Structure I
Amino acid sequence: MSEGKLKTAVLGLNEAGQLLLEAVSQVDYFQIQAVADKDTALAERIAGEWQCTAYDDYRQLIIQNQLDCLLVAAGMHSCDEYVRMAMKKKFNILKLAPAARDFEEAVKFVRLSEDEDIRFAIANPRRFARSFLALRDFLQQGRIEQVFLMTAFCSAGEQPYPGWQTDPKLAGGGVLLHNCYWIIDQMILNFGIPQQVYSLNTNQAQDRQQRLYLTEDTAVVAMKFTDTLIGNLVASRRAGIGPKEEFLKLYGKDKILTVNDKRLTVSDGLGETNEELEYEDDELFCMREQLKNFAVSILSPDENKLCSSGRENLQDMAVIESAYLSARTGFPEEPAKVLQMASRRTGEPTSI
């Protein structure tokens, strides 16, 4: 580590990876050493822009560098063994959500990171969006009472997504895992893990046999948090369903809170707006804040708690795992049992 800066590389230079690279370049704690992507021309072009070393072989990047941090934007199907290799070389890892392709894989990464005594964090940048921080303040201050219903909506709109995300073996899941991870994280962050999860999933395939070979592009998930609080999530990433739209809405005794990336709105029981807080936060701002937290948790761990650790994200993964299991069984499933099974397999507790 030179001059208090963390030697850092970015693995995967898709759109999200380039945003991550731009954000890390704006945080003083990091020094970009290398970038890697399977597309050689892309890796070389971006390395030239940031004056660092380019790789088109993920393995070589890990072998030829001794880094403090590896920031992972590539799909896990293309780099899982290299992330494990990096952990064994004591690289701290920040991975863009989701944490893994499935719950069991996430547990293995968490366990390895703890064995190697390194930081393993999942990027949930909306935790740093001021609208969602305001939501947390509202709840902690008791400014909305007796929340009994929570609804979430996630439409990915017309944005393209890579073809491998339609393959269950490569992707692990579809819209729930890759598009709704952040909103599930917000639900759990504010209200804890639900007792039961019931999910209906589908995709655009015309017959049942075809649907077995594709990830879901549309889902409805019902959640029971307590005897007095239930929630639901409606999600889709089909083409032709309109623009991207994402929000979380809470119904309380005499108030309704609606929050998205840039706004928190407080309404009365009749739907009349009483208060509206607006922010100019964008994806780059939120990612910078996430990276700052990641860096200081490495540089000054006693004074700075890591936000969104891998172990903490096991709760998100357990809920998603339960949703997929429910879609297969046709019955409600319990995320707590998924966490317990992981504890029995690894011999370690999964409590946060």
Structure II
Amino acid sequence: MYHRTPHRGRRAFGSGDGPTLLVASTGGHLEEMVRLRERMGPQLGEVEWATFDDDQSRGVLHGEVVHHVAYIPPRGYRELLRAGLPTIRMLRRGGYRAIVSTGAGVALPFFAAGRALGIPCHYIESAARADKPSLTGSLAEHIPGVRLYSQYETLATGRWSYAGSLFDGYEAESAQAAPRGDRGAQRVVVSLGTMRTYGFRRAVERLVETLPEVTSADAEVLWQTGATDLAGLGVRGRGLIPADELRAAVAEADLVVAHGGIGSALMALDSGHAPVLLPRRARHHEHVDDHQSYICQALDARGIAVGREVSDLGVEDLWRAYNTRVGVSGDPAPLTLKVA
């Protein structure tokens, strides 16, 4: 169920001089963990990773020591139970000085086993959770000794501490509501994430109607559609696109439209785009809950994205995103954890 690359030999548990283990599900959680690692800097010491095996993890963690763990889907309670014993074996071999995770469910077996073995554990809630902790965060609260961090000051109550936000430093450099006067976007990227069990057909249907109003006649549209059913929509999508390829396409795009996922938003912002962000909704069986609406609202309020419900998306929203550039105002403050 678990394997590690490359092999670095056995180390006595509890030595205190081992690496920090960074744990995250793929998708936005892994994207956040990669960036937060940079924010935490040398305090982590040597690091290893535990995550799922897919194109994203193999791309962004190339050259790192990675333990590929069995996939745990959203609300995958059976898979969580199965992960218990392999996790304990892995931690006993590793001699880790600390475990740091951004979730999602994959964090729980590592925290439970880690605390039982006396390893300091730290959970950093996703930047998508602006109103309340996620289910993972709520469950982590019940594991004694796990340190909890939020990316919103309003949630820094009780056991939760404020950790700063991944979106600190981004700011809109220009914004216009009207078209730029040219023939429209020539390169568009639509990214609906890497979720394996939830499609987002409503978004594709709406974009099929609206995108032609802001694109040139010979525009190229790259559709990364995950598990979305595209039958009858006239769209040629790709379920999964290697992270490096998708990142390069976003960098060259004139317009980026994405679901309200952290990873997709960060990728667009890094390339100077204010993305159009469309939240998945649980009532349409597009996700397990409605947390994407909060990240869409938060980034729209900052002026660095255009967050809209699918049903409300208009041509003017696409033009606004097309005409807005995003820059970085400065380096965000470092994130300090007591990892030793």
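For which of I, II does distance in nm of label points 7 Å out along Cα→Cβ at positions 102 and 302, calculated from the coordinates, equal 1.2? Label of the source structure: II. Work out which structure the value -8500 belongs to, where helix-only ellipticity at 222 nm (-39500 (n - 2.57) for each DSSP H run of 4 or more, over all residues; to 500) was derived from one of I, II. The read-out comes from structure II.
Coordinate-derived values only; no laboratory data. Please read all numbers here as calculations on a predicted model, not as lab measurements. Cβ atoms are built from the backbone, for glycine too; each structure is taken alone.
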